[in-house]
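These notes open a run of structures that come right after.
Just so you know, all these numbers are worked out from the coordinates, no wet-lab data involved. None of these values were measured; they are calculated from a predicted model. Cβ atoms are built from the backbone, for glycine too; each structure is taken alone.
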Structure P
Amino acid sequence: MDQSAAQILHDVFGYGVFRPGQEEIVDLLASGKSALIVMPTGAGKSLCYQIPALLSDRLTVIVSPLVALMDDQVAALRANGVPAGSIHSGLTREEQVTNWRAVSASECRLLYLSPERLMTQRMLDAIAKLNPALFVVDEAHCISKWGTSFRPEYERLSSLREHFPDAAIAGFTATADEATRSDIAAKLFRGKGRIIVHGFDRPNLRLAVLPKTEWKTQLLAFLEDKREVAGIVYCLSRKLTGEVADFLNASGFNAIAYHAGLDAQTRKENQNRFMSENAVTMVATIAFGMGVDKPDIRYVCNLNLPGSLEAYYQEIGRAGRDGLPAETLLLFGLSDMALRRRFIEQDGEDEAHKMREHKRLDALLAYCEAATCRRIALLSYFDEETGACGNCDNCLDPPTMIDGTRDAQMLLSVIRDTGQMFGGAHIIDVLRGAKTQKILDRNHDRLAGYGAGADQPKDYWQAFIRQAVAGNYVTINIQKYGALQITRLGVRVAEGEVDFLLREIDLAKPARKQKKRKAEKLPVAEGDQDLLAVLKSLRLEIAREKNVPAYVVFPDATLMEMARERPATLDEMSGINGVGPRKLEGFGKIFLEAIAAQD
């Protein structure tokens, strides 16, 4: 008897109802239509293509960027009794042959492949004989040069439509602005499919941004109440990654480093530790993250400025995928801004591409210096409107805005009178009346603005210039070695046509600090916390025994529901969200025993 999507959701995966937006996508893909789906991380995108795959009697091929992600997805499906397989270089030849035989015999309807493996002529010919129903391209933004994570191996997927004209093609991503979405749709299905955008809002994420002063102090303050949970600290360089990991370990944290300079085996071991352990901090470059599907990451901290709002959204999106509260912190400094501009200028010869990337960086800087709700600023970039969130640093601790026009005019006059050829350090020296050789050699001590800003310390002017750059009054010209140059808006300030509004720079607390709050408690009553700890410990023990990530056994949300509801029988346990028949059979009794022992 044919099953419905709702039956599969309940009978296989153990959930009573679809999350918002899921059912529409399931129905669309099950009917054989192509689509690009943009939905926030944590919204349950995997079920959107796994259920159509189970509704079909033909093969579904999922294209995934990382071996580790394929293995985790396959393990999670098998834990629910779903035959799924993958073929990749991390498997033995025997395992690959076994998996392919299962696919060929129609015993396995979900096959995970990397783009490189799929787009070989041999694999394309073999799959064509099986008449696949659906191709799913995960992390679909990687196919677009308009996006921020373009991967050349993904571009070859644009020929899937020619190879398989009778199959539906679905792209999934959490991160794509309008230009990127149009490009993905054109490449995957020549625009002959739907584009479904289910929003970018992640209301469970607390957003915060601080000017970078002393990163060690700022990082420890952020992590002070997070020793017992998992999170990610992103760094721009391999060197800083190692330094931060060593610093955190010396400070009593369980920290692991991850970057492309480590050998493949070390990277694999470090990722496995992060996926399976509860309280671990992954300190990483952006080499870590794509496809990371650990639901209980409780924080993401960026110690350096990302390249764009899309990249930033993608990185913080790895936190709180279980829908529970998570925190983010972004630290940014003037040197980060200059470095990002330099990266853009060194990125090939395509001037149009460079212009787009500069504009994307401008948008991120504007977000960093936003004085109103962060969520409004972030979502507006993706053409989504929302109200004040009440859950970001600016909502919880609104900044004081003052008129900084006088100081701005002093700054702009010195930039102009020195020929717009010098970086921030020299401009500040002139403003403060320093007697450096550089100033004396160029007669900059004779300028009208020399010493005009001497009543303010260097830290003040550094913060002031950051705001001027972020607000697009001043720009950093990388081709002139980071020279500060005045924009059209800056000219209008200099000429008194518009005011310069300044976020108050309080040097008594140089890193504007959020009001101290107690760590956010996860939604489990005080009396259930001990039981939840027992259930998590049991889950970790089982996961290690089976060599799978902890969430494959049960996600946090399922354990929390167990701790609240305290089921006493297998029938009651089957009513817990996330406990399907296979998991009830495999783990039901042992978890019931753990619950009974606590009552």
Structure Q
Amino acid sequence: MEDEKNKISVVDKSINKGVSLLFSNSNSMTYLGLILIFGFVLRIIAAINLNVVADDMVHTIHAIGFFNSGKLVDYSQSASLWFYITDIFYRAFGVSQLSSRMAALLFGTFSIIAMYLLGKELFNEKIGLLSAFILAVSPYHIKNTVGEMDVTVMFFILLGSIFFIRSLKINKKINFILSGIFIGLAVMIKVYALLFLPSLILFYIYKKYKKDKKIMDKNSLKIIILFLFVIFIFTIPTLTHNYLLYKDKGITDFIFANTLGIINNQTEQLYSFDLGWKAQHDWMGFIFGGNKSYQYPLAIEGLNFILFGDPLIFIFGILGLVYGLYKKDESSIFLFLMILFIFPYLATIILLPKHYTFMPILLTPLAASFIINICENYNRKKRNQENKNSLRLRYLAIAILIFSVIYLGFAPESTMQHVYGKSSTVQFIDFKNNNINNADLIVLDSRIYRGRINWMAYGKPYLEGIDFIEIVNNQDQIPGNYIPIKVYYVECVVDDCGWGTVKDQPEFNQSMEQLTEFFRTNGSLIKSIEEPYKKMPYYPIIYENNRVNDINIYYKIIYLKPQTLLLAVQPKNWFHYNIGHFPKGGEFDDYSVRSLFDRILDKFAHLIIYISIILAFLSVIFLIYLLFKKK
């Protein structure tokens, strides 16, 4: 009996010792490294497995060949840095699901280090380390490791915030300049990063008034102007593009036209399809509800994204925020102000879960601070009562880890994506790369959303089902002799793979059923692809039954004219851009430069783009330098 107790004691001590390493001040770099590796593993699993969504399929496709396009912006974003970075990954690793998400994977992983530094800067090292750990296992952050800009934007906002806080502690211009550079890079990725500027300036004024009882003086005004000027430099490509495009063609990009009201017949024709075109802020709906599209007030709907997407960060973060504001803690005030402007602005005009990635990130240090305060206050009270049953932080960390790993298997409405099982899109891409040759033809059921078709089949000759039917019916009008061509037909088993409108188009659905029946009867079913059912939890082995058949692949040799393959490899247009941006200079937002001044301005704007690309990649190295730099 005594031996068994000793064994249990040894095991318990070993576990305690191993887990406590994560929060040991003496070896914080080692344990931060372990947290970083674990966070990276979770994110790479997500990057490989997560399905694509509508916007994801637009941006990842637009990024193909973006470097050669020479564009200063993508028309829908008023920015271009993410597209250049992603195209660099395409060039390095090929166009794939993983390479399309390398930006989110790289900058999302290193956001863990940035979070550690910010938590340390705002609070202390212990809170910084716990903040890094919480972000590393954050389901919301992990599930946004997709072909979108939001995770990357927040990496640079975190870096900019670190130096902004440092600049208030050590009044050196270099800190303001560095802060401006990183926030400028964020703006070049997504323009909503500008919404953090009022928060930063307001906090600067607050600190100035608290210290000197002055809102602003001459020196403070100079610093703010310097800070804003550095950021302004990074807006030059966007401003230049819209100036030269308007001068040449009388139009601007989507965001400029929509925000500034630059609306004419051309912009109406170009952009009116977008749900955000001419959208107005619904401030009444934000507070009181009444919006036909949502059940609750828009503020509640936006918060629900975080509540259901990352419950622990939301609950502890909000509690930490309330507690910090009650205590008039400056760090809590800073994080509150960082949320103050951007949250209502986005919630009143567009409610998309991806846009709220900033919320769990900014709530993370507050959550860490609150958890540590609970532990310290509880243990202090127990010590006063001479009670040895202390609340150990390591046990809370284990609980957070277990909860997050389990919660990643759920697909709440805000992030209806499964991390632990490959989507059918990814599985088809793997099949295509391993089994289909460049001389073969892929025909895809037109009930599959067109963006998904373009993404799934890119790199091989492919046709939509409707186009294939038309070409087959007109083979006699195509020159050449018939040759045998291997044809792979991809069926949408559930009859609507992303459109959401097929049920209202019976004739269209029937035409695809007839095409499917042709391949089912005359060809061979060579693969059925299942994916996790979105509305059910999914874990490998445990919940293997929670899968649904999404795609069937049929194979048949068909005699067709060689010209059919040439038609299948023709550049395809997707949301105004040819896939691959080929041929260069032939797209609607390409402009001609006529004057010497405009030519110089255009060259300068491109120079800023190239410098920004270099700075973006160097920022990761710089972050590591900051981590090990001695004070």
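Could you figure out which one of P, Q the value 93, 46, 26 for Cα extents along the principal axes in Å, for residues 284-491 alone was computed from? Provide the component values of the computation, followed by the final result.
Numbers: P: 61, 42, 29; Q: 93, 46, 26.
Clearly, the read-out refers to Q.
Quick one: FRET efficiency 1/(1 + (r/R0)^6) of positions 276 and 444 (r between Cβ atoms, R0 = 30 Å, to 0.05) came out at 0.60 when computed from one of P, Q, so which one is it? Walk me through the intermediate numbers first.
Details: P: 0.00; Q: 0.60.
The read-out was computed on structure Q.
Suppose you compute distance in nm of label points 7 Å out along Cα→Cβ at positions 60 and 580 for every structure in P, Q: which one lands on 1.0?
Traced to structure P.
Compute FRET efficiency 1/(1 + (r/R0)^6) of positions 460 and 588 (r between Cβ atoms, R0 = 30 Å, to 0.05) for each of P, Q and report the one that scores greatest.
Details: P: 0.00; Q: 0.65.
With respect to FRET efficiency 1/(1 + (r/R0)^6) of positions 460 and 588 (r between Cβ atoms, R0 = 30 Å, to 0.05), the highest-scoring structure among P, Q is Q.
A value of -19500 was computed for helix-only ellipticity at 222 nm (-39500 (n - 2.57) for each DSSP H run of 4 or more, over all residues; to 500); which of P, Q is the source structure?
Q
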